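**Student:** Just below sit the structures, each encoded as structure tokens.
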Structure 1
């Protein structure tokens, strides 16, 4: 399988390196010092067991340098996805699959969803319809990234936790392309079941992120501190309960309760969310795909979400003041 990782940072690079080790034909789209290091010395991955491997992969910052692909795995920040959609056409063949390995509610969410909002396009994550029109929702295969990694140094990725990468078609069918990619992921060491309801899995991952990430941005607190301190824990819990009502209006039911989800975050320990880490590094932060889109869907569904709306407004202002707010 010819696979391009578009956005070969920590998560994308880890997936790409492992797929290459399993025998897939992998190329990377990356940038900056990370790209330079990969081109000079290969992509180095430090596994959870501490073992380091090096993979000599084709890498570029120019999609025109690569041929059309069987599969493109988009592993960028959500706010970058609309921009890169304009550059992906050289990689798209007639049957290319696009896998969205990003946080939050994806731009294609209501494609073949089958509910009252069937076909709705979301302003918060695709305001100019760049992804919908240039990529096409019919190409999409969804995934949820239940693993973490970090760029330890340019060209070096450390795999810290998790191996789960479930896949799912927007229409819920166990298609041939989903099963083929699932098998490739399994050969690469990932747990990748093909789900008939990928949207519920998306919401379960988002449920914690939509609350903990923006509140951490406002407070600079770790997950452990947010979960243990009654004040911020109460805000986080209120946000999650409002989000559960929004998800319920779309037919989504969570398989765990809110307090169990908060305990799971607490058990991660003194960990900074990616949103807070990006803010402290002066990088654009993800807010629209994690929280703004939930506020948008709540308004569509007629669900009142005062806590979500207020925290979103404060978070956007904080990010703007830091020069770190980037909408899609």
Structure 2
């Protein structure tokens, strides 16, 4: 089988396409013949060593395809089932991947492999942020950073669907048009606007109920200044780098704010939690409330270029690898 491998941490140049022996699923496992593999920012963290993984190793945690082998005890799945997954083990940048059966979900016929690979991790991230970390209801004001990105596009649409007043931030005028087309009520361009001041203006001086921040270091201080007293800031990514240590007293001074750094794994830790989260995501996609833009396609052999484009913020929406 073909797979992307890394032998050391570093830039995109450490990634290479290799021919490796296909694995046979063990007890409780299935093997998926990938039709598409999702590319996510967490993959760059694994590649650079920001998040430590054993080496040598593969990359990628998300994919969709057809079950082509079933291990003992994985009777919930059969050869030929359409499935999607996004929670590891690492190695989804490949044409075949062995995963735990309890981490896979059956894919409805209405959702294509490419859309599933483009939206499972990002969509379930958006779902836990909007429905669990801070439960968004009609009348809430939410701020979504990097609103033209993969998670951001879903947050904007789903937030608007829930009745929130959505303030989106983006890095360029072109990306502003994307956010507007997705239903954002207000779009701010970070290179032009004083985001915190504009959020205050939009909210009549009060501030937002929640900020969803996947950017990290570059937006941290500004995000806190967007919030009303007793509001929440949810940092779910580090696209610009990790946030520097800070004094928690700042949260008190800015209005007894809540700060959380959630991760998807804790919200889909059990089979029931995974099924509930995936079903909610598939429902909003099937209903048309959330539209997943056709992802940018890269050949498996071009995975390094995909990482270059992602880290340079040249992309919008989602990226997938096609084996």
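FYI, it's all coordinate maths here, none of it is from the lab. Note that the structure is a prediction, hence the values are computed from the model and not measured. Cβ atoms are built from the backbone, for glycine too; each structure is taken alone.
**Student:** With distance in nm of label points 7 Å out along Cα→Cβ at positions 148 and 180 coming out at 3.5, pick the structure among 1, 2 it was computed from.
**Tutor:** Computed on structure 1.
**Student:** 22.0 is what came out when mean count of other Cβ atoms within 10 Å over residues 84-91 was calculated for one structure; which of 1, 2 is it?
**Tutor:** On the way: 1: 16.9; 2: 22.0.
Going through each structure in turn, the value belongs to 2.
**Student:** Could you figure out which one of 1, 2 the value -8000 for helix-only ellipticity at 222 nm (-39500 (n - 2.57) for each DSSP H run of 4 or more, over all residues; to 500) was computed from?
**Tutor:** Label of the originating structure: 2.
**Student:** Where does the value 1, 9, 19, 22, 22, 15, 8, 3, 1 come from, among 1, 2, when P(r) over Cα pairs in 5 Å bins from 0, in percent, for residues 124-291 alone is the thing being computed?
**Tutor:** It must be structure 2, since only it matches.
**Student:** Just checking, which of 1, 2 has the largest value of distance in nm of label points 7 Å out along Cα→Cβ at positions 36 and 60?
**Tutor:** When distance in nm of label points 7 Å out along Cα→Cβ at positions 36 and 60 is calculated for 1, 2, structure 1 comes out on top.
**Student:** Which of the displayed structures (1, 2) returns the greatest value of distance in nm of label points 7 Å out along Cα→Cβ at positions 116 and 236 on calculation? Walk me through the intermediate numbers first.
**Tutor:** Numbers: 1: 3.3; 2: 2.1.
Sorting by distance in nm of label points 7 Å out along Cα→Cβ at positions 116 and 236 in descending order puts 1 first.
**Student:** Continuing with the same structure: Going by mean count of other Cβ atoms within 10 Å over residues 68-75, which of structures 1, 2 comes out largest?
**Tutor:** Once mean count of other Cβ atoms within 10 Å over residues 68-75 is worked out for each structure, 1 has the highest.
**Student:** From which structure (1, 2) was FRET efficiency 1/(1 + (r/R0)^6) of positions 76 and 188 (r between Cβ atoms, R0 = 35 Å, to 0.05) calculated, if the value obtained is 0.95?
**Tutor:** Details: 1: 0.95; 2: 0.15.
Source structure for this number: 1.
**Student:** Quick check on the output: 3.2 is distance in nm of label points 7 Å out along Cα→Cβ at positions 44 and 220, derived from one of 1, 2. Which one produced it?
**Tutor:** 1
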